[in-house]
1. By the measure mean count of other Cβ atoms within 10 Å over residues 193-200, tell me the structure among P, Q with the highest figure.
2. Quick check: 27, 14, 10 is what I get for semi-axes √(5λ) of the Cα gyration tensor in Å, for residues 73-144 alone, calculated from one of P, Q. Which structure matches?
3. Here FRET efficiency 1/(1 + (r/R0)^6) of positions 113 and 257 (r between Cβ atoms, R0 = 25 Å, to 0.05) has been calculated and equals 1.00, so which of P, Q was it run on?
4. Among the shown structures P, Q, from which was the value 31.2 of mean count of other Cβ atoms within 10 Å over residues 177-184 calculated?
5. Kindly point out which one of P, Q the value -9000 was derived from, the read-out being helix-only ellipticity at 222 nm (-39500 (n - 2.57) for each DSSP H run of 4 or more, over all residues; to 500).
6. The value 205 for volume of the Cα convex hull per residue in Å³ was derived from one model only; which of P, Q is it?
Structure P
Amino acid sequence: MLKFLAAATAALAVASAAQAGDLVGERHLETVNPTAALRDADHKPTVRVTVWYPAAEGSVEKSLDLGPPGRPMFLVGEAAPDAAFMDTRRRPVILVSHGYGGSARMMGWFTTVLAQQGYIVIAVDHPGNNALDKMTVAGGTLFWDRPGDLQAALDRAKDDPVIGPHLDLKRLGVAGFSAGGFTALVAAGARVDVEHFKTFCAEHPDDGVCKPQLEFPVTPEQTAAALADPALAAETARAGDDHSIRGVRAVFAMAPAIVQALDPASLRTISTPVAIILGEADPVAPPHTNGGVAARAIPRAQLKALPNVGHYDFLSTCSDQARAVVPLCRGLAVPQGPTHFAALQMALNLFASAMGPP
């Protein structure tokens with residue numbers, strides 16, 4: 001399925017993609033972000049990093065599917081562990097942020113296709129807020145620290161003797177889903193306004209972003225207590241600082257959430273090209289209070305709204321088994337393939353237009 005998506009998307013979106021390879025390599029790194037220790041359950045400052053890239057001919061790909069062998073829950077794609085790069089050229093870089101409680105690998109349906117089309121993709125598992133580790137209230141609350149994880153990952157990849165020489169840092173994009181979409185907007189210069197978010201949720205307690213999430217329910221009371229915790233006071237005071245990533249030339253956000261935690265005035269100052277795709281039937285990050293708000297505020301932002309599509313359609317494809325037992329997969333009203341195709345087409349068009357063909 002992903003091979004078909006890659007080929008079709010290339011034909012529609014990137015004229016030069018015929019030069020891209022079909023094989024994807026995957027490498028894993030580890031880096032340090034001091035704020036990770038505040039969010040991680042074991043107070044470790046480390047951040048896991050996954051890098052995908054065009055791989056050399058003959059590389060042997062392995063399944064990235066999530067779940068028991070032979071009975072996957074999420075169909076992700078394939079990549080070749082520690083494969084050699086396809087060539088020596090420098091390639092544009094896309095930083096990717098997963099959603100609340102997600103993981104870098106969960107976004108593999110998106111990242112591996114970008115790598116097939118010639119990009120180097122750098123993603124992280126956000127500390128305290130990912131599917132592999134114990135989730136924490138701080139991990140779900142200190143959302144303004146997420147761009148710092150991406151910056152740390154980029155710095156680590158840049159210094160890596162194998163990966164670094166392939167990075168074209170003059171062509172840098174950011175993409176993300178849900179809370180990762182929020183992360184991408186902050187990386188482009190949006191400023192966090194915690195008081196604005198508190199006021200919004202006090203007035204709209206039933207809005208999807210104000211209610212406890214399925215992945216890790218955190219009540220408003222727990223959030224308030226976390227922000228008032230003396231151990232987090234210094235970091236909370238930094239919420240409204242500049243958390244942007246220097247050099248970002250394009251932003252792609254899928255079903256962005258927590259948009260009400262952004263200063264509306266800061267959205268209006270973003271000059272970076274931004275494209276937003278979302279589902280019209282999204283109850284988790286309702287378009288009229290999240291992605292739509294960002295699209296209306298950001299100058300010249302592109303917006304695509306998909307009918308009958310919800311929030312979790314932007315996860316890797318749910319298997320038939322997952323649709324029966326995984327809560328995030330049960331409410332999907334339409335097949336995920338067309339949603340993934342639309343997102344990939346929009347992303348590839350945006351990045352090619354803003355940064356040139358990969």
Structure Q
Amino acid sequence: MKDIKELRKEIDRIDDEMIEKLKKRMDVAKQVAEYKRAAGAGVLQTGREKEVLDLSVARLKDKSYASEARDFMTAVMDLSKEVQFKTNPVSEQPRERRKPCANAKVGYQGTAGSYSGQAAEEFFPGVGEMKAYPSFDGVFKAIDCGEIDYGVVPLENSSVGSVVEVYDLLGKYNCFIVGEKWLRITHCLLGVKGATLADVKTVYSKGEALGQAHDYLAKGGFNLVSYANTALAAEMVAKKGDKSLAAVAGEPAAKIYGLNVLAKGINSDKENFTRFIVISKTLADIKADKVTVSFTLTNESGTLYKVLRFFSRYGINMVKIESRPLKNNPGSYYFVVDLEGNCDSEDMIRALYYVEMSTIDFKLLGEYVKSSPQEE
């Protein structure tokens with residue numbers, strides 16, 4: 001057995017050879033970039049990449065190093081693409097943007113007194129016109145046909161997770177996320193004038209709200225009834241005028257429908273927040289620091305890893321990734337990813353270029369100023 005010093009000297013010698021070979025490969029990669037520029041071809045050629053990896057494994061006499069050879073050549077090709085990018089830099093695609101509208105028409109899902117309505121009013125204080133829609137799809141349709149300038153819809157809740165319908169609508173309609181806001185959710189038990197807790201027998205609210213206040217409601221032994229949304233439940237209780245009925249909703253609903261707050265802050269999770277997004281027909285002309293994209297992958301081993309490594313390579317912080325099933329294609333999924341940064345930065349431009357070239361149905365879903373629960 002060789003001494004460790006001898007082995008290290010041998011490694012140093014091999015490294016010297018590899019570094020010299022690397023330089024030669026990068027010089028050729030630069031020439032390839034110049035050829036592609038003249039031919040009007042893109043940097044990334046997925047078919048060629050697979051061919052190089054397969055050839056690298058085929059050349060191995062000892063196939064036990066096959067995975068190491070693939071990883072090594074993947075890193076080498078990444079470096080080659082970096083050289084090609086420096087030779088043929090890509091720039092952000094020109095996209096239509098507009099300044100925030102002062103007298104905007106704003107829509108939200110629900111009704112007056114709902115949490116969505118509260119989020120819309122806080123995001124657009126003193127707005128010209130505010131309109132409620134019965135469904136999330138109605139808000140997206142109103143944006144799509146130009147009936148409203150902005151829509152406000154919930155995307156996720158810290159207690160119950162994502163609003164999957166909204167994710168699907170983002171993929172269906174041609175609109176963009178241009179803002180976000182985390183709203184603290186404080187559920188209250190609302191009853192008619194003169195009612196006390198002892199009077200209440202049946203409680204109405206949206207299913208998620210009932211679930212979020214389950215511990216409190218279970219102790220009260222109430223009969224729980226799911227309703228369309230929190231504000232509509234409050235409106236219904238007010239119209240009935242029955243002391244035995246109550247609703248789980250926010251304080252704004254109590255003020256609008258003339259109800260009394262019988263109990264405040266009844267949600268089990270006291271740090272309960274909902275992330276609302278603002279959608280628009282065009283991107284906003286603002287100094288954004290958050291980007292959301294979606295894409296579909298081929299059903300092959302390692303494809304998600306190969307795509308996500310581009311974000312890591314260019315120092316892009318991935319805040320969240322969400323997977324959703326593809327319609328009419330069981331077992332296949334598309335992904336929605338939230339990233340820190342903006343589309344003007346060189347690192348983001350490169351990362352998104354690679355991701356777009358490596359995926360199917362890539363779509364920029366939004367660019368906006370990030371919010372956080374800690375700010376609320």
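Derivation of every value follows stated rules applied to the coordinates shown; laboratory data play no part. Just so we're clear, the structure is a prediction, and the values are computed from it rather than from any experiment. Cβ atoms are built from the backbone, for glycine too; each structure is taken alone.
1. Values: P: 16.0; Q: 13.5.
Going through P, Q one by one, mean count of other Cβ atoms within 10 Å over residues 193-200 peaks for structure P.
2. Details: P: 27, 14, 10; Q: 45, 16, 12.
So the calculation was done on P.
3. Q
4. The value was obtained from structure P.
5. On the way: P: -9000; Q: -13000.
The read-out comes from structure P.
6. Going label by label, the one that fits is Q.
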